Structure 1
């Protein structure tokens, strides 16, 4: 279907691909992995003919339809969300929008003299639209948009009124509705909540076309892909299995490479000792020359690159009082929409609350009220004694100074600490080598999130309020963060769509919205997230149909 044969590609001095080969077959679902900058996006762009290989051949059949979901979304405005989503449906989408234009023309008095032509064209377009199944397209679009978390009023509303994250969902819906032969998906879960992720899993598992995707969500990858393509030092190495299988096999492969390297080094040392010892002995001259020639022909092995993640260990936060936050009779509405109608909750020292609920149930609103960013309409939130709160949300990025480098920002924040410990902190959050010299204004959203999280956790508060802390974190950094937070001696309340994070840290669960999604009475599960899932039989309350 799509093949890369002996591809070479470089940017300046940076080698991306070196005689790399790879093939995506019909119906295959493949996870594409590799460190930042390894060439994952470059590979996607070469499939789309947005970039060319320096050498080698990229073969993409002409009649193959390809849908590409990427992180940079073009501007959307001027039409309903539904119409914007339908725009990705190829010929059917084009006909849908032409029918909309013709409807408007038929109701436009200024075009009355042209009505015969308009009506004739309307009949032609309507016939082709019906033949291609266009009248089921709107129902399909509404189903996909609902699966991605949109309410009916949003679906029929102006796409221009949406935030960037919601526009990403519209772009995702547009790609899915196109039903292409091949889906290329670059981090499709970044802006989704857990309910939408679970819906997307089901959609992609039953999707008949081929799929090539990147994802930092281990569960998502494991449930969908049956093959992993790893970009490693310019090569593309394939593993037949899910992400967990790839990790195990990669470890075995690295161990074997290290053993082969050690054996070769021992052999080379032995031969070199012989050569050094007897190079001046005339009687051994022939043997020495023979061994020198033999060594010249030996292909030197290299040690596999170590992708170690710097372990981050928390400093012990000061002890808080036993009652960290007492929430009493909270009411909160936005216009006619009631979010909270008398919420009571007590958060005690050492508890780790995972807040669950459908999109719009009030998860972020609750965290904002606890952090003091938003005030309830009535009721009270009392914070306990000796409390030092750390609040992480996307707005946390606004406190970073865009004119500073990563290293300068950390030195400004922690002037009493040495460069070595700050470098370790930066390394734990994947700012290695020259990365600490990057200007903050040039960082991606994910890099800014990592830096904001590093700053907050270096001298940890005793009460963490975290809203989607794992957004944009790669798998290694995310798992480092979960391991570090397991040893955290303070209190937490968090919203997360990452099941590794939820399983690793949730010791209490607050479910908002109830099973139907319309009940406003929250429910408390006194056990872990794992026990919560066993109790309700689902990974999130919002997937109830």
Structure 2
């Protein structure tokens, strides 16, 4: 059981806490933590009480004959009538891409399965889309909406992407390299057309792009061609009670990209890549669009497998800010909380609050922040910014490494507060390199072997306080680096450590103080 501890008085004095109860707080309950930033009020979509059953438009169940035209006709009739619900009743329904319209709710009933075509030509003509943070025209996403308002996909049914026919493209996708180059040189978007098998650019599964007031609720999604739920440049988005269970390459679960005012809650992610990943465009194309991903609440979500539980980046060139993650459980992911970028990407990830997180069976690190995600381009000068993180009340029963914070010499990670972390690690404890303004309190770290609990290199303004030192600790803290300054050990009982502090020969005199 995780005890909820809100950001109370003294924790975030500068934060503004909005107490207005709106639709997106309707299930909160009395004790629900509120976001420590201003969260604009938004209401979930509402729909007229009209029902358009796809069977009445010629759809036949069984999964043998395509229902693409029947579903399109039902959506068209619904939109022309002023909106309502398009009903996919119980049964298996084979279809090509589904394109939503404003004021339309696509409802996939309990016992229904939308099974998407494995014929690539069914996803043509090309539509305006985005892949890997760069805009282009390509194969239609399986469920698609462009510049729509008041739309939803709901119901307890299943969306089966049958994505295994697309997955081999990951081994031969020259179009991705060309697309990234198009973004880098500023090629006009209408000339970026990648809509052939030879290009190898796979579409996302569910992609609302430039839409407002979007609800995704209740359904299970299986095996998309690529990223599964990928809202781009959307405002007022709710993803609730959705399960994403998939095996394929680049099969991210939920990836809000340059979206504003987002709630993701009560979802289950079991994916072949990142589970929930926040993004904001890639390099020059992200800067050109200039829309940050901002004002997000992620709560009560559970992950199984995946590269990361909640992930930030690496495409984040327009910036990510104001994110509150709480009461989540990560089991079996490579990393729990993951922040990733590299020189040349620019942008920022700032004002991030994470609390009341439970983890187990983490294969790499419980918390990982890095500017070394991949090799930067030669001459890259636009540096990303990571700053103002508050992470507290995290429990991890088993991981390889506890915490890794990796800036680079020319670009430090800044202003990270870790509080009340209990982590059992197999290999290493807390490793911090090229960072400043780091505060760690109530840290209970257990590691196997003889490595230091804390390893610091080229850091400034670091404070460790009120933290446990297990009886079998060989070295509590190892400090290295010619740039290291102002490391403070406050109120610690280090009598159980074989070596309380181990200093490298290059560390300046008086860089570490025991207070």
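Of structures 1, 2, which gives 11, 34, 30, 18, 6, 1 when P(r) over Cα pairs in 10 Å bins from 0, in percent, for residues 49-184 alone is computed from the coordinates? Corresponding structure: 1.
Taking mean count of other Cβ atoms within 10 Å over residues 289-296 as the measure, the highest value among 1, 2 is held by 2. Of the structures labelled 1, 2, one was used to calculate relative contact order in percent (Cα under 8 Å, 6 or more apart), giving 7. Name it. Only one of 1, 2 returns 7 for relative contact order in percent (Cα under 8 Å, 6 or more apart), namely 2. Upon calculation of semi-axes √(5λ) of the Cα gyration tensor in Å from the atomic coordinates, which of the structures 1, 2 produces 44, 24, 20? Structure 2 accounts for this read-out. Given 0.45 as the derived value for FRET efficiency 1/(1 + (r/R0)^6) of positions 33 and 457 (r between Cβ atoms, R0 = 25 Å, to 0.05), which of the supplied structures 1, 2 does it correspond to? The read-out comes from structure 1. Could you figure out which one of 1, 2 the value -2000 for helix-only ellipticity at 222 nm (-39500 (n - 2.57) for each DSSP H run of 4 or more, over all residues; to 500) was computed from? Clearly, the read-out refers to 2.
Rule-based calculations on the coordinates, nothing more; no lab input. Owing to the predicted nature of the structure, the values given are computational and were not obtained by experimental measurement. Cβ atoms are built from the backbone, for glycine too; each structure is taken alone.
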